[in-house]
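**Q** Each in structure tokens, the structures are laid out below.
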Structure I
Amino acid sequence: MLGAGVLLQLSSAVVVAIIVPLLVGIWLSRQFNLGPLAIVAVLAIGLLLGSLAVVKIIRDAYAQLEGGK
């Protein structure tokens, strides 16, 4: 059961890290007429934060398997 929960967390973290920044970048680009610069910048920040979330999820899952050592 641990594997399914971790897989669900990882997949949702990746989807959120890509979709939400993409939508925010498109909105910023249209509101402030910034072109693709806003999309690329916000998407890069989202991917960085998403990567950190994935590392945390994996670290927590590994700690549960080890028994908290």
Structure II
Amino acid sequence: MFSVGEVVDLYDHSLGLWRGQYVVMKSTASGDFIKIRNTGTGSQQFVKASSLRRGKCLPFFVKSLSLKP
């Protein structure tokens, strides 16, 4: 499983590719879901553990959604 703070990639089924770079966050969610945060935009989401892998990819985010100037 993944540890809080660990950098992971997310498999995007709609694009058919791995996207990086996400950080595993602390969560009280039960079941197979893990809370992650995009390091570029700061957006957060719950995803299935089976859609994650240890981080290998460069950061992926849509620049117009980024919180960074």
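**Q** If relative contact order in percent (Cα under 8 Å, 6 or more apart) is computed to be 32, which of I, II is the source?
**A** Answer by label: II.
**Q** Ok, one more. Can you spot which of I, II the value 0 was calculated from, given it is helix-only ellipticity at 222 nm (-39500 (n - 2.57) for each DSSP H run of 4 or more, over all residues; to 500)?
**A** The value was obtained from structure II.
**Q** Let me ask something else about it. Say we calculate distance in nm of label points 7 Å out along Cα→Cβ at positions 18 and 42 for every structure; which of I, II gives the highest result?
**A** Across I, II, distance in nm of label points 7 Å out along Cα→Cβ at positions 18 and 42 peaks for II.
**Q** Let me ask something else. One of I, II was used to compute percent of Cα pairs over 13 Å apart, and the answer was 62. Which one was it?
**A** Computing percent of Cα pairs over 13 Å apart on every structure in I, II gives 62 only for II.
Laboratory data are not the source of any read-out in this text; all were calculated from the coordinates shown. Everything numeric here is computed off the predicted structure, so don't read it as measured data. Cβ atoms are built from the backbone, for glycine too; each structure is taken alone.
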